[in-house]
1. Can you spot which of 1, 2 the value 31 was calculated from, given it is relative contact order in percent (Cα under 8 Å, 6 or more apart)?
2. Here FRET efficiency 1/(1 + (r/R0)^6) of positions 5 and 29 (r between Cβ atoms, R0 = 41 Å, to 0.05) has been calculated and equals 0.65, so which of 1, 2 was it run on?
3. Name the one structure among 1, 2 that helix-only ellipticity at 222 nm (-39500 (n - 2.57) for each DSSP H run of 4 or more, over all residues; to 500) of -14000 was derived from.
4. Given a value of 58 for percent of Cα pairs over 18 Å apart, point me to the structure among 1, 2 it was derived from.
5. Tell me which structure, out of 1, 2, gives 2.1 once distance in nm of label points 7 Å out along Cα→Cβ at positions 21 and 101 is calculated.
6. State the single structure among 1, 2 that was used to calculate mean count of other Cβ atoms within 10 Å over residues 69-76, giving 15.5.
Structure 1
Amino acid sequence: MADRYSKALMKHFTNPQNIGKIENSTLAATGFNESDGDGVKFYLKLEDGKLEDVKYTIRGCPRAIAASSFTSELIKGKKIDEILELDEKKVFDKLGIDESFTCISMPLNAVKKTLKEYSES
């Protein structure tokens with residue numbers, strides 16, 4: 001049974017990975033959760049169709065911070081098409097969080113939306 005603050009979530013919340021900005025990023029992906037005001041901005045550095053580096057800035061609840069940290073680790077080093085195939089359920093499962101928390105899916109959905117638009121242009 002998932003809970004509000006699992007051990008995995010607390011690990012990412014208390015020690016978030018890839019925080020910051022990439023000044024020469026290829027793309028920026030933003031996400032906003034209207035239900036509680038969480039907002040994230042990912043800076044994506046692409047090279048040859050692969051995500052070479054990712055950083056993000058965030059203002060949000062512990063779940064949104066943890067999900068952004070986990071998402072940044074999940075997508076780093078992957079090809080665009082691999083990221084687009086990722087299922088947000090993986091984020092919920094790995095963080096041990098109930099799917100009713102929309103802030104958990106916000107980071108991955110923001111990145112996927114931006115990469116999809118980039119691929120189609």
Structure 2
Amino acid sequence: METPGYREVASDAMRYWEIKRIFYNLALAVVVLIHFFAAWPGSKEILQVDALLGLFLLAVLANVAYCAAYIVDIFAQMTGYRELWRNFRWVLFAVGLLFAAILTHFFSSRIFSAHMDPRR
């Protein structure tokens with residue numbers, strides 16, 4: 001079995017992971033929006049520049065963490081288990097998405113719980 005070149009492996013990784021990044025970001029946005037609307041109307045207070053910049057920073061960090069999948073994927077594709085890995089790398093996506101959603105849940109609940117409506 002011939003080991004593929006780095007260019008081929010990197011291109012394959014990009015084709016696979018970048019389309020999934022859209023779903024990753026949508027899933028994390030849904031988690032944030034659920035917490036935002038659960039804390040409504042108190043969560044309106046968070047709509048200030050500093051708080052929005054903080055949320056933007058967390059979104060960027062979530063996408064930087066997403067890039068860790070490339071390290072695992074490229075490494076696995078450079079081994080003799082490339083075809084097996086390509087059939088099961090969705091597991092890495094699922095576990096990573098679940099982990100990120102849990103982290104997003106905890107961050108969002110802390111951010112928006114401070115702004116909960118006291119009448120609730």
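1. Only one of 1, 2 returns 31 for relative contact order in percent (Cα under 8 Å, 6 or more apart), namely 1.
2. 2
3. Numbers: 1: -14000; 2: -26000.
Structure of origin is 1.
4. Working: 1: 45; 2: 58.
Going through each structure in turn, the value belongs to 2.
5. Checking each candidate, the match is 2.
6. Values: 1: 22.6; 2: 15.5.
This figure was derived from 2.
Computed from the coordinates by the stated procedures, all read-outs in this text should not be read as laboratory data. Note that the structure is a prediction, hence the values are computed from the model and not measured. Cβ atoms are built from the backbone, for glycine too; each structure is taken alone.
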